[in-house]
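These are the structures, in structure tokens.
Every read-out reported here was derived from the displayed coordinates using simple, explicitly stated rules and does not represent laboratory data. Model, not experiment: these values are computed from the prediction. Cβ atoms are built from the backbone, for glycine too; each structure is taken alone.
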Structure P
Amino acid sequence: MQRDLIYMIALSKIKHIGPISAKSLISYCGSAEAVFKESKRKLSRIPNIGPHAIEIISKQDPRVDAEMELEFINHNNIKVLSYRDALYPERLKQIQESPIILYYKGKADLNAKKMLGIVGTRKPSTYGLSQCEKIVSGLQDYDVTIVSGLAYGIDACAHKQSIQSDLPTIGVLGHSFETLYPASHRSLAVKMLNNGGLLTEFPSGTRMDKENFPMRNRIIAGMTDGLLVVESAQRGGSMISATFALAYNKDVFALPGRVNDPLSAGCNSLIKSHKAALIEDADDIALALNWTKKTDQAVGTQKSLFEPLEPTEQLILETIQNYPNIHIDKLVASIKTTPGEVATNLLQLEFKGIVKSLPGKRYILV
């Protein structure tokens with residue numbers, strides 16, 4: 001396991017090879033280690049792998065850099081998750097450009113049943129802060145894990161209110177664990193580790209470049225069931241996050257604001273163009289995502305147990321219970337049957353009122 005991890009880390013650190021190419025290389029060669037041991041001739045046969053990348057792989061000694069990275073990881077009690085690990089965020093795994101390696105510190109479940117991303121401006125109004133606090137507080141009844149970017153403004157507000165509401169909260173960083181930006185949020189980050197976590201795709205030695213933050217935003221969008229934009233100008237990081245979420249077939253929600261308020265221009269635009277649902281409180285989000293309150297979950301579970309189910313229906317039901325908002329392709333892979341059989345059984349479960357289909361060929365329990 002340690003040996004395979006060394007080569008996976010080494011591959012992730014090659015600047016000219018992105019996640020899609022890295023996964024393609026691993027898929028064709030069988031493992032990350034095999035990638036570095038493959039001949040140039042065979043590597044050249046892999047689609048979309050250019051000669052420059054092949055030259056780098058052939059000359060790269062993966063052990064030196066990766067072993068230094070492992071020393072840093074072990075010294076700082078960091079968990080390393082490859083995209084093949086069971087603990088890797090399952091929702092993110094469905095995204096083609098998801099990182100092949102993630103670095104994680106914390107206790108929160110990265111595959112929690114209910115996960116919401118919250119983003120917004122770094123300079124929010126009193127209205128934006130109060131609404132963010134109200135919404136996160138309301139989500140306490142639904143046992144939701146809150147994911148944001150630990151930035152100034154709405155991000156920090158979402159994390160702080162999550163802690164006050166005893167909700168797990170995960171901060172996705174745009175840099176490595178060597179530093180923390182902004183530094184003033186260090187005490188907040190420490191508190192988050194008690195019931196949440198910090199997550200990044202960036203290894204030690206990564207410079208804190210501004211292009212890292214849009215990459216961070218795709219992780220927030222990819223690992224959650226939906227994304228809430230609280231306040232945003234017409235352009236900015238929050239709108240980039242919303243664009244990612246829409247591309248990933250995630251539900252996007254926006255808090256409306258005054259028509260002449262620049263801080264609400266982005267949210268109002270998302271709503272007006274039907275890219276985001278207008279929400280006023282936590283219940284609006286829960287209704288759209290078909291989330292039940294903690295007090296209602298046991299009742300719903302008991303109801304489903306008495307439904308007469310065929311063996312394949314039962315497998316589908318159990319899989320959706322473990323992975324809410326699951327894509328049909330993941331269902332097919334999980335229960336190891338044909339797409340046609342899964343589609344037929346899903347239809348039967350919908351007729352029985354147990355399963356509900358969502359946009360993007362995703363399914364949840366009723």
Structure Q
Amino acid sequence: MILVTGGAGFIGANFVHFWLERTGEAVVNLDLLTYAGNPDNLADLRGDGRHVLVQGDVADRELVRELLARHRPRAVIHFAAESHVDRSILGPGAFIQTNVVGTFHLLEMVREYWSTLPESVYDQGATQRDFRFLHVSTDEVYGSLAPQDPPFAETNPYQPNSPYAASKAASDHLIRAWHHTFGLPVLTTNCSNNYGPYQFPEKLIPLVIHHALAGKPLPIYGDGQQVRDWLYVEDHCLAIMRVLEAGRVGETYNIGGWNEQANLNVVRTICGVLDALQPRMDGRGYAEQITFVRDRPGHDRRYAIDARKIEAELGWKPRETFESGILKTVRWYLQHAEWVSGVTSGAYRQWVDRQYGGPG
């Protein structure tokens with residue numbers, strides 16, 4: 001049994017599916033089910049006894065304590081986080097509350113639980129020796145790279161530039177401190193930009209797919225030359241599994257796709273795939289919908305991950321190229337129009353209106 005936090009969100013839901021498909025080991029899934037924590041991401045698991053979905057906050061100590069005591073997990077994988085840079089600029093308080101305060105309360109309850117576990121392996125359940133707390137973080141904690149800079153390694157200093165990145169950097173530091181001070185057996189992963197199924201369409205790739213099909217402008221910040229390393233979400237899930245299985249306690253592992261792309265190229269690639277799979281009725285290309293908008297404050301110019309450590313120590317490499325991953329992603333969104341319709345209303349509509357001055 002493992003406990004996953006934030007397992008109804010984008011990466012968390014993909015991980016829960018991935019985990020159950022490959023291991024069959026039961027998952028307790030704690031998620032607050034806010035706008036991006038969507039139970040429909042797990043609709044196919046309803047009635048599956050291997051998956052228990054609990055609505056709740058990682059900062060709710062009594063709930064976390066009760067779940068740990070009842071289910072006795074051998075590991076906790078911590079995905080739960082506010083994760084969108086634009087939202088952190090509009091309202092940083094929620095990011096501090098969830099990503100910093102929430103992580104602190106979760107750590108304290110996990111430390112309390114871990115201290116009660118038996119030390120020896122003769123026990124049939126979790127033990128202190130084998131228990132792991134895996135914290136999922138981001139490459140944005142490292143700041144921004146110049147075009148000539150080498151990719152971020154695990155030894156890079158933290159230089160977060162957005163409220164989101166600062167909140168994740170703070171949570172990373174808490175994880176490290178609880179290991180070095182209290183001995184809690186932790187692992188940290190810092191990933192590059194994920195994409196794939198179930199991603200809430202405030203992020204670039206699903207937003208562009210949705211807007212393109214709806215005939216709306218495809219918004220690109222500034223000149224569109226901001227560079228990101230793109231990681232297909234299933235590759236990320238496999239990496240997390242490998243770190244949980246064989247990662248060295250107390251270590252950090254950077255997870256990247258070796259796929260640096262400028263945002264403008266990402267959008268043009270999506271347009272090309274849509275042109276092939278679902279052409280516009282007027283015969284024109286989707287790229288004609290590209291619209292440049294004012295850049296956001298403090299927009300980091302480039303992120304890139306050096307993933308050689310996880311490759312050398314744990315034998316993980318991404319399976320998907322950017323082109324193969326984008327093709328899979330666009331196909332998924334085209335085949336799941338009902339899911340897209342369900343999430344592109346309410347909170348999503350309000351967010352788009354705030355960002356881009358109203359619908360259309």
Structure R
Amino acid sequence: MTDTLNGFGLGGLHLLSNARTRSISAENTDGAKGGGARATPEEVLAKEDWFGTREHPASELGKGWKIRPCITLGVGEEVTLADIEGPGVIQHIWITVHWDALRSCILRMWWDDEETPSVEVPLGDFFAVTHGKRHDVNSLPVSVNPDGGMNCYWPMPFRKRARISITNEFFKPIGGFFYQITYALDDVPENAAYLHAQWRRSTTQRDYPEHVLLDGVRGKGHYVGTVLSWSQFSDGWWGEGEIKFYMDGDEADPTICGTGTEDYFGGAWGFEREGRTCTFSTPFLGYPFYHFKAGEVPKHGLYRWHIMDPIRFDSDLRVTIQALGWWPGGKFEPLADDIASVAYWYQSEPHAPFPPMPPREQRWPR
């Protein structure tokens with residue numbers, strides 16, 4: 001196996017390799033060797049004025065001194081952030097931008113000239129930033145640091161081509177979009193699968209309070225992660241429901257069934273200690289966001305990475321989670337709650353087309 005796909009371990013870090021490291025940013029838009037830091041202050045100011053001034057901060061220094069570190073996303077504009085000829089593997093993505101972009105901008109990724117994207121997720125949600133609100137995440141494949149530096153280390157192999165785009169669906173231009181995409185050009189093992197990520201949102205119904213995270217997956221692969229943005233529309237406890245994985249022909253009954261929402265995300269007993277809700281963020285799972293304020297519905301943000309325990313399937317996969325609380329008297333209460341999710345998995349191509357991405361007004365937090 002090529003050492004560029006050793007995952008997150010340090011075991012192969014000392015080994016020499018023929019891989020060639022490249023990195024794409026606004027300072028080197030195609031990752032070309034020797035292609036960075038070529039812009040001049042005059043060129044940048046002629047195209048975009050994200051500094052809010054007629055004079056560039058580097059006007060006295062000239063070329064090579066932080067001339068074009070970011071870009072502006074026009075209204076309705078789709079910008080190609082990376083278009084890379086393979087084979088290779090994307091190893092790190094860092095992005096920061098104003099919080100207006102977190103739910104209004106859509107991040108998409110295509111592998112090997114496929115017709116539909118394998119990744120289609122609102123920008124913030126892809127980095128486990130829930131509800132369109134900045135909050136820190138301290139995990140192994142995703143790290144979000146003050147104030148809004150979003151990092152992703154999911155390995156993303158490709159054989160022929162990798163293309164990444166960002167689309168601004170906000171009602172005004174978004175300036176100060178900073179990004180860095182680092183990758184290695186190297187052979188890809190025959191058994192390397194492609195990263196996929198899909199966003200869904202629903203309001204659960206009391207007669208059948210189930211949110212579908214993933215459905216219609218066809219092919220061989222493994223499920224590697226879940227992010228939830230959960231908004232309560234009822235008082236009291238909200239996380240009694242079970243997550244279920246239907247795979248390889250399962251119909252009425254799942255092969256894998258959890259025991260409760262807080263259990264799946266690695267907590268217990270309502271995430272409480274001495275009557276107080278406790279947040280946490282660890283390498284593989286976390287509950288980093290809890291928001292409770294008078295006049296607003298309670299909001300929860302959670303993630304679970306199946307890195308040490310990937311859920312493997314041979315032909316198909318469907319994933320659901322229930323929305324349950326408690327009635328007085330010790331009976332489960334079906335909940336009508338607002339749940340948005342990101343499901344992450346690797347699989348062989350081709351993949352089934354995703355459901356249409358909801359329009360901006362249906363993605364914004366309530």
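Tabulated data for the structure shown
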| item | result |
| --- | --- |
| Entry that produces -12000 once helix-only ellipticity at 222 nm (-39500 (n - 2.57) for each DSSP H run of 4 or more, over all residues; to 500) is calculated, selected from P, Q, R | Q |
| With mean count of other Cβ atoms within 10 Å over residues 132-139 derived as 18.4, matching label from P, Q, R | R |
| Ranking P, Q, R by relative contact order in percent (Cα under 8 Å, 6 or more apart), the structure that comes out highest | R |
| Computed 0.55 for FRET efficiency 1/(1 + (r/R0)^6) of positions 12 and 324 (r between Cβ atoms, R0 = 30 Å, to 0.05) - originating structure among P, Q, R | P |
| Which entry (P, Q, R) yields the derived value 2.7 for distance in nm of label points 7 Å out along Cα→Cβ at positions 228 and 284 | Q |
